[in-house]
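Bear in mind these aren't lab numbers, they're just calculated from the coordinates by the rules spelled out. None of the values given here were measured: they were computed from a predicted structure. Cβ atoms are built from the backbone, for glycine too; each structure is taken alone.
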Structure P
Amino acid sequence: MVGNQCAENEAGIYASGSGNRMDENHLQGNAYGMVVDAAGNLIVRNSASGNRSGNYSITETQTIGPIYTTSSLVIVGEGRNPWGNYSY
């Protein structure tokens, strides 16, 4: 899943298998932004906002860029990792 805009779905992205690449997607207004429940996926450079039950629900072992929230960007001053995922 690369470069998608996912809105008004049960899950913007739902990955139940391994070997997926979730990169540069925007997830907004879904019940869940991104749900990943199988190991072995690459998750980088995504943004999620306003998903009713949460922006990210990620389990198992993944290769994932850091997830930055609005509070971590303001308080810690992070958010400069080019592989980061954003939740706001």
Structure Q
Amino acid sequence: MIKLPRRLGRMPMVAGIGYKLLKLTARFQYISLFRWLALPGLWLQHITTQMPEYDQVTVALESLQVPFGERISEVAGRQFVAHAIT
């Protein structure tokens, strides 16, 4: 029973260290050491992510029409790039 509070207390520290490592590997991705550190996470991401099915895309597009309203035509058909954390 005593282990649970200890482990819960350490969670923010572990999450913070993990976040800082992610940020560091994104910032110095041109250095081979940091590329090697990032590889296991990228492999896991490759395994767990897939292209969305047609129904999922339809739902996503419908949900975007509500917040954009009439401005949806301004962003429709455009491509956006998500940049790494810097």
Distance in nm of label points 7 Å out along Cα→Cβ at positions 6 and 22 derived as 2.8 - corresponding label from P, Q: Q
At a computed 3.5 (distance in nm of label points 7 Å out along Cα→Cβ at positions 38 and 70), which of P, Q: P
Test item: Cα Rg over 2.2 N^0.38 Å calculated as 1.00, pick one of P, Q: P
Distance in nm of label points 7 Å out along Cα→Cβ at positions 30 and 46 - structure with the largest value, from P, Q: Q
Identity of the structure behind -23500 (criterion: helix-only ellipticity at 222 nm (-39500 (n - 2.57) for each DSSP H run of 4 or more, over all residues; to 500), calculated), options P, Q: Q
